[in-house]
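What follows draws every value from the coordinates through simple rules; no lab data is involved. Values in this document were obtained by computation on a predicted structure and should not be read as measured data. Cβ atoms are built from the backbone, for glycine too; each structure is taken alone.
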Structure 1
Amino acid sequence: MSKSKAVVDAAMVYVNAGYQEKPNNNTIFGKWYGLNNQPWCAMYVSKCFDEAGVVKLVAASSKKGFASCDAGLKWFAKNNQLVPVGDAQPGDVVFFQFDDDAQPDHVGIVVKNNTKLKRLVCAEGNTAGDGKGSQSNGDGVYLKKRSYSLVMAVARPTYPTSVVYKSADEVIASRKK
């Protein structure tokens with residue numbers, strides 16, 4: 001299984017379980033990261049990468065990833081890992097802008113990119129499921145459909161690639177080295 005699929009699978013476990021926070025942003029993500037009772041969308045993303053065994057790919061603030069959307073976006077930008085929203089793929093990290101300031105408001109994991117409708121389907125923590133509550137400080141983990149117009153940036157982690165041999169002869173030759 002590819003590591004990007006493993007990240008999406010880890011994210012979907014919480015979506016499918018209908019994970020809900022306890023009062024005052026009390027979550028398993030905040031406890032794991034060491035910053036409980038704080039907005040936790042970035043910690044959710046980081047924990048999903050950790051569970052997929054690739055947290056180092058999002059280590060913007062610590063060995064556990066990032067807890068701030070701003071820190072995460074700046075780190076990905078500094079490392080030249082931003083891609084156009086239309087090129088988003090499952091396992092990419094997406095930063096959203098819901099107001100008019102220049103700061104990212106929320107982050108999630110791309111599950112699907114519908115280029116025809118210009119919409120991303122994302123697994124997101126700390127958002128509202130019904131669309132009526134806060135989209136950047138909600139109550140649970142949900143699968144959301146977001147218009148490209150809400151996307152501030154998409155980051156593509158440098159997922160490891162496996163070596164693919166073209167023939168049995170190449171496999172044998174590589175073993176002799």
Structure 2
Amino acid sequence: MTDPNEELRRAIQEAQQGGPPPLAPFGLVLHFDGHWTHEGQPITNQKIRQLFDRSVRFLPEEGKYVVQVGRFRGEIECEEAAFFVRCFDPEGGTLSLSDQSSERLDPSTLTLSERDGALLCCIKKDLSPGGHRARFLHAAHAELLNAVEEIEGAPMLCFGGKPHPLPALG
């Protein structure tokens with residue numbers, strides 16, 4: 001049996017040494033459609049939602065997603081994806097992501113959500129093998145579809161001045 005006083009002493013000591021507070025879930029859920037709830041209640045304040053969106057981090061050593069604001073970090077549950085594609089730039093194939101980062105789309109990673117058919121892709125491959133899922137929001141989904149052209153009878157995603165084959169979706 002773990003002594004709760006010992007856990008508290010260890011947490012205080014870690015905080016005094018400048019380390020992050022212990023990681024623990026605290027009822028925050030990022031739903032598949034991008035909305036947040038805390039202990040089952042929707043978070044309706046737009047500024048808080050935006051803060052949480054840009055504060056999602058993946059901790060490779062723990063294999064967990066967190067919201068990190070300053071020194072505070074709390075484990076979150078992600079229903080489908082921890083990141084969302086807000087914008088697709090067909091000029092360079094760049095994805096603008098919910099955490100305010102951006103990266104180039106790898107079209108070979110495009111898949112469809114089993115929940116509702118929304119587009120997903122793989123991002124942040126440098127954080128862990130296989131990377132992490134990002135879900136296209138409606139506007140980004142439309143921007144990507146506008147960059148699809150039929151070339152020699154096959155649909156191709158055109159960005160950066162070149163056609164890119166689309167994986168079989170479905």
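Quick one: distance in nm of label points 7 Å out along Cα→Cβ at positions 47 and 95 came out at 3.0 when computed from one of 1, 2, so which one is it? Traced to structure 2.
As an exercise: relative contact order in percent (Cα under 8 Å, 6 or more apart), calculated from one structure in 1, 2, equals 22. Which structure is it? The value was obtained from structure 1. Out of 1, 2, choose the structure whose coordinates give FRET efficiency 1/(1 + (r/R0)^6) of positions 63 and 119 (r between Cβ atoms, R0 = 25 Å, to 0.05) equal to 0.15 when calculated. Corresponding structure: 1.
Of the structures labelled 1, 2, which one yields -8500 when helix-only ellipticity at 222 nm (-39500 (n - 2.57) for each DSSP H run of 4 or more, over all residues; to 500) is computed from its coordinates? It must be structure 1, since only it matches.
In terms of Kirkwood radius over Cα pairs in Å, which of structures 1, 2 is highest?
2
Tell me which structure, out of 1, 2, gives -0.32, -0.43, -1.10 once log10 I(q)/I(0) by the Debye sum over Cα atoms at q = 0.13, 0.15, 0.24 Å⁻¹, for residues 87-158 alone is calculated. The correct label is 1. Can you tell which of 1, 2 yields 3.9 when distance in nm of label points 7 Å out along Cα→Cβ at positions 71 and 111 is derived from it? Answer by label: 2.
Out of 1, 2, choose the structure whose coordinates give percent of Cα pairs over 21 Å apart, for residues 39-102 alone equal to 19 when calculated. The structure behind it is 1.
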